[in-house]
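Next up, some structures in structure tokens.
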Structure 1
Amino acid sequence: MAVRVELDAIDMRILRELQNDGRMTNVELAERVGISAPPCLRRVRKLEEGGIIRGYRALLNASALGYDLVAFCMVGLKHQSDANLKAFSSQTANWPLVKEAWLVSGDSDFLLRCVAENLTAFQDFVIEELTATDNVDTVRTMLTIRQVKNISLLGV
């Protein structure tokens, strides 16, 4: 279970700024949050070491790279023992099309966000890999039409 860390107003400003632009220099970040560069760098390192900042990455345009299909799969398992849930969770790491996997409550056990080049590639994955996986009972798929909101930022 995650331990809550006490963050002050400057830490929160640092997090807000880095969410908007993770490539800025430490000097620019320090100016934006109103402190000098050395303590700013110490705070950022503390946030990284404490697991608050998990990493930095580029946001890519999937369509420009030839990935035109985003779909969600709701997966129900035949048996929901801890071992079966862990086994399926581990299996998702072997599927390149699966970009996110969530253990969920309700009618399904897992929610998968999949990104594929096209419908054929997605169908092949669902038929040849996902539904062929041991312990998978049901798979319901939802093809997306258009993304209408994409805010991956936390409201800090």
Structure 2
Amino acid sequence: MERDVTSIVLLLSGPNLNLLGEREPVIYGTATLADHVATATEAAATHGMVVDHLQSNHEGDLIDAIHAARGRCVAIVINPGALTHYAWSIHDALAAFEGPVIELHLSDPKTREPWRHLSVVEPVADQTIAGLGGDGYRLAIDTVAALLAH
């Protein structure tokens, strides 16, 4: 069965998110990345969308995925991890994407160490969802659907 191109949401997960469930559970919770992807996938299905997910510890892989999403995906939800704070190349790639971009974080970087307060993604994101734990994945997809409905 061929997918409707306009129904694909690209979900990107940056460095170290593959360790969710093991890494600093007091901050990031005990759910795994697979759990969060499943939440996003279920939420997308309720809106008639599908999720394509990529996790990478390499900035260039994420940029390549953003470029490949142009003309293929209707929106991007990105949790850039530590790349949030300095990866201007991700900022530039997202700026060239024409659909909605949602920046997503399990914790709220603005309430953590001072070096985490700057987001280079925020200026090119339509919305930032932070500090809601795993619920942020569902909310990010719901936000995409709401933005696309307008």
Structure 3
Amino acid sequence: MSTAPTTAKPAPKRPVPVPNTYVKAQPYWDGIKEKKLLLQYCTETKQYQHYPRAVSNYTGKANLEWRESSQKGAIYAMTLTRVPQPGFEERAPYPIVTVDLDEKVRMIGLLLNCKPEEAKIGDRVKVCWEVIGEGQNYPAFELDR
């Protein structure tokens, strides 16, 4: 009985996000191209919101404007992903953090440029930019040392 030689499958590429045009989030993606993290700001309640929406999460009105964030915050929660998603196999295990941005919104992202055991809840972080796909920037976080 002979067996056919096996060939390794190429590792899947990291998925690249597809902007949702329904919620008018294009300014968010335009900012990311320039390594700027833009958040929606409700002019009536004077509060930020994230993820982008068509209307204010607080008033239900289209009274939103885009403002550049500080790109800084603190780790609210952290998990170590041991079973990787497609495109992340070579990184496993890798940390994912929920961050309370200084603008009082939460954002989830990868924690890069440190060992998972170096980070803990409450540590200050800042946005760093990972290049994915065809030169597309994507926000992640790193410790703010």
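Nothing in this text is a laboratory measurement; each read-out follows from the coordinates by a stated rule. Quantities reported herein were computed from a predicted structural model and do not represent experimental measurements. Cβ atoms are built from the backbone, for glycine too; each structure is taken alone.
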### Task
Can you spot which of 1, 2, 3 the value 1.1 was calculated from, given it is distance in nm of label points 7 Å out along Cα→Cβ at positions 92 and 116?
3
### Which of 1, 2, 3 yields 38, 20, 12 [semi-axes √(5λ) of the Cα gyration tensor in Å, calculated]
1
